Each structure stands twice: as C-alpha cells, then as structure tokens.
Structure 1
Amino acid sequence: MTKKDILVNLENGLEARPIALLVQEASKYESKIYIQTEDRKVNAKSIMGMMSLALDNGEALTISAEGVDEQAAVDGIGHFLSGKE
C-alpha cells in the first residue's frame, strides 16, 4: 500500500466538475484508491463518495492506493489535487 498526504489546491475546492475529473483520473488505474480526511474514507472512483467529502481548497487529506499501479495512482491523484494538472 502506498500513501501520500497532500493539501487540496484547487481554486474552488472540489465542486461537481473537478470531482468528475478526479473520478475519471482515479478510474485510469487498476489499484484500489481511497481519499481519507480526518473522519471519513471514500473510494476515489465513486463520484457519490467523493461528493460526500465536500473538500475545500487548503484542506488536508491522505491518498492511499493498493494494487499493481499504486505508486502511479497516488502520484496522479496527488498531482491533480495539488492543482498541477
């Protein structure tokens, strides 16, 4: 399992469109990918789960992945959420 802590750096946080793009990014990978905040952990490939987190810009979270491409998955999701896309 690979994990990475990051801060969300998206201008408007994770609204509907960025969430849809994040789920698309997560779906590129075979690994199981999760986004975790202090009290919740959701599947990054689930649009409803991601919307339920209601993440804002500057919020801290942990990305974790487990599978054959876990490092690439964590790096790709981290890159997206850091606003470096």
Structure 2
Amino acid sequence: MFDKIKDLNRIRKTQGEIKKELEQIFVTTEKFGMRIVVRGDKKIEKLEIDGGDNKQLRELLNDTFKEVDKKVEKQTRNHLKDLGIPGL
C-alpha cells in the first residue's frame, strides 16, 4: 500500500518537474507577416500580426487550448481508472 503511495508521489513530483521544463521551451515561427512564439506547454507567449501584438487573439487561443487540455486530462484519467490506477 505504502509503495503505491510513494510511486504516486514520485509520479506527481516528476510531472511537476516536466511541466517546469516545458515552460522553458520556446518555438518562434514567422510567416505571412505574422509571428508566433509558443512555449513547450502549448501556451502562446506572443502573437504578432504585421508587427503589432494581438493580445485578444492570443488570449482566445490560450483559453481554447486550456479547455482542450481539461477534456484530454479527464479522458486520460478515466482510462487510468479503467487500468486500476486510482488517484492520478
């Protein structure tokens, strides 16, 4: 029983470390007068159209990605429960 709890705690700690590492990865792409900077955790850091920052579009896209992540996480949790891995 305690081994499973230790394993879960180790998984959660590793998950937090991975999240921090992903936040430090940046990819910049420029095309058609637009420039976008995306972090490894799929957050849009910057979105420029014709040299101007488009904060509203950036926020809309980030909110959409956040909702997608919630739905994916819920589905993943259901699959893990089916495999007998509770509490993740």
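Throughout, read-outs are computed from the coordinates displayed, never taken from laboratory work. Since the structure is predicted, the reported quantities are computational estimates derived from the model, not experimental observations. Cβ atoms are built from the backbone, for glycine too; each structure is taken alone.
Some observations on this one:
- Relative contact order in percent (Cα under 8 Å, 6 or more apart) from the coordinates reads 47; which among 1, 2: 1
- Value 0.15, calculated as FRET efficiency 1/(1 + (r/R0)^6) of positions 15 and 31 (r between Cβ atoms, R0 = 25 Å, to 0.05), assigned to which of 1, 2: 2
- Parent structure of the calculated result -10500, given that helix-only ellipticity at 222 nm (-39500 (n - 2.57) for each DSSP H run of 4 or more, over all residues; to 500) is the read-out and 1, 2 the choices: 1
- Once volume of the Cα convex hull per residue in Å³ is evaluated on every structure in 1, 2, the highest one turns out to be 2.
- At a computed 12.9 (mean count of other Cβ atoms within 10 Å over residues 47-54), which of 1, 2: 2
- When mean count of other Cβ atoms within 10 Å over residues 7-14 is computed for each of 1, 2, the largest belongs to: 1
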